[in-house]
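Alright, structures below, take your time with them.
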Structure P
Amino acid sequence: MKLCRYGNVGLEKPGLIDSDRRLRDLSKVVDDIGPDEISPRGLKTLAGVKPESLPLVNGTPRFGVPYAGIGKFVAIGLNYSDHAKEAGLPVPTEPVVFMKAITCISGPNDEVIQPKHSTKLDWEVELGVVIGTEAQYVDESEALHHVAGYCIVNDVSERAFQMATTQWDKGKGFDTAGPIGPWLVTCDEIRDPQALDMSLDVNGKRMQSGNTRTMVFGVAKIVSHVSRYMRLRPGDIIATGTPPGVGLGIKPTPVFLKPGDVMTLAIDGLGEQRQRVVPYG
């Protein structure tokens, strides 16, 4: 299934994308899409709904974050060896875990607001992993059983903020630094999360092109590893790292985003995001 939420900010309704990629309204079935709805029981209920029985949604409404109730936004750094190389950093021997602030989350096509005093605004297309059942000290062999589905994440980064100290959070957690969506795609449609092409364009020019098979640590390893250090609950999301091609890594002169620039992100089976950069205020 492809689950989503649509409508104005704070007024989103639950939706479903049918096999013809048409948006259908789920509000007569569930009040919202949240941790209960993406649990195994909730997904089983939704899987029994015939898409053709749901009303079509006309027009082109805004897509919001595809589900509500995100408790933690975990991220993994330097998880593609080529990206670590372009950043001038060693390939990690274990997953590099950091957090993005919940307040940074925005819809997949909402504007990205360049923060005050920002000089090095950058892009990062990433596979997002959505937790469906609680995970604590889970084995790698069982880790994917705790996943409800996948989505696109843009780990927008302000490199000057990020590199000012050894902690990355302030360069990763500013408002609008975490577009998610357009859909939450359930695991039955993504049989192998380590075989997904991914891309990011800026102003129509391809900047990032990669495949999740080149991750240093795969999804199962990441979920297992993170669950050793924090309890993962339904609705938590993990961004799993970005392939090479970020602005920071462009040689000889890095390239950074400026107001008016447009990012377009895509991952196989997960849809597409599009964000325009605008200045603060």
Structure Q
Amino acid sequence: MNMDVGIGLPNTVLGVDKTGIVDFARTAEEAGFSSLGTIDRIAYGNYESLTALAAAAAVTERIRLVTDILIAPLRSNAALFAKQTATIDHLSGGRLVLGLAPGGRPDDYELSGVDFSRRGRLFDRQLEDLAGFWRGDGGVGPAPANGRPGLLIGGTSDAAYRRAAQHADGWTSGGGGAERFAQGLERVRAAWREAGREGEPRTMALFYFSLGERAADRARETLGGYYAFAGEYADQIVQSAATSEETVREYIDAFERAGCDEVICFPASADLAQIDLLARAIA
């Protein structure tokens, strides 16, 4: 298999605790996964992404630490955001990969005191500011391990592909399946060429899984609750979760055929057994 396969930290599973972050991170690295991913939200009882990844960084040595995605404009103090991410990147030896996007939930913005209608413009300015702060503008430090953290832009709008080509190492498609990923890949490649970038953009995708006992029930409880804001679409997300080894393999094979560089499998449970079950499914 040429495509990397990562696993999500269960930071959005209600009731997650230290075991679901610290022990989960250690066990995932031992199992050989390429990355640990987090999902972001403010208006929910989940663990905050950067804090979870900082904890994971302290107990791992090799595995990448990925936000897929982080709602960047909610971190409206760009200097502080740059310092937080540079700190994680520095202490982890350059393992941080930031998947960033403006997000689409008004409640997150309302709670954060950030104007939802201006999120795209805020994000564009933030990307420029972050680049400067990571270079040391204003004395912001520490210096990231490799100049800046890895950077991917999420979203399926024209602006998302433009941002990926102008500011980042590539693009992350989020969910939506391999067909949607393949469509986005062509568009980000076109934006890459238009921007005069050499090589190919790095790409990432994700899907949800729940294996073992009560697999379907756990997917319904966790994903149905997390995506309740999406109305009827929430049920589609629940139904799309891989609840068998065969479906896990089908999804991974489909993303690899579509040309994806890395897929992150996000669990619907904080149970450490999900790591071994996923590893067995893709072995």
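A short reminder: the numbers here are calculations on the coordinates, not readings from a lab. Not measured: the values here are computed from a predicted model. Cβ atoms are built from the backbone, for glycine too; each structure is taken alone.
The table below lists the values:
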quantity: Label whose coordinates, when helix-only ellipticity at 222 nm (-39500 (n - 2.57) for each DSSP H run of 4 or more, over all residues; to 500) is calculated, return -13500 (choices P, Q); calculated: Q
quantity: Which of P, Q leads on mean count of other Cβ atoms within 10 Å over residues 121-128, largest value; calculated: P
quantity: FRET efficiency 1/(1 + (r/R0)^6) of positions 41 and 217 (r between Cβ atoms, R0 = 35 Å, to 0.05) - highest-scoring structure of P, Q; calculated: Q
quantity: Value -0.30, -0.58, -1.41, calculated as log10 I(q)/I(0) by the Debye sum over Cα atoms at q = 0.08, 0.11, 0.17 Å⁻¹, assigned to which of P, Q; calculated: P
quantity: Structure from which 3.8 was derived, distance in nm of label points 7 Å out along Cα→Cβ at positions 161 and 225, options P, Q; calculated: Q
quantity: Relative contact order in percent (Cα under 8 Å, 6 or more apart) - highest-scoring structure of P, Q; calculated: P
quantity: Top of P, Q by FRET efficiency 1/(1 + (r/R0)^6) of positions 113 and 169 (r between Cβ atoms, R0 = 35 Å, to 0.05), largest first; calculated: P
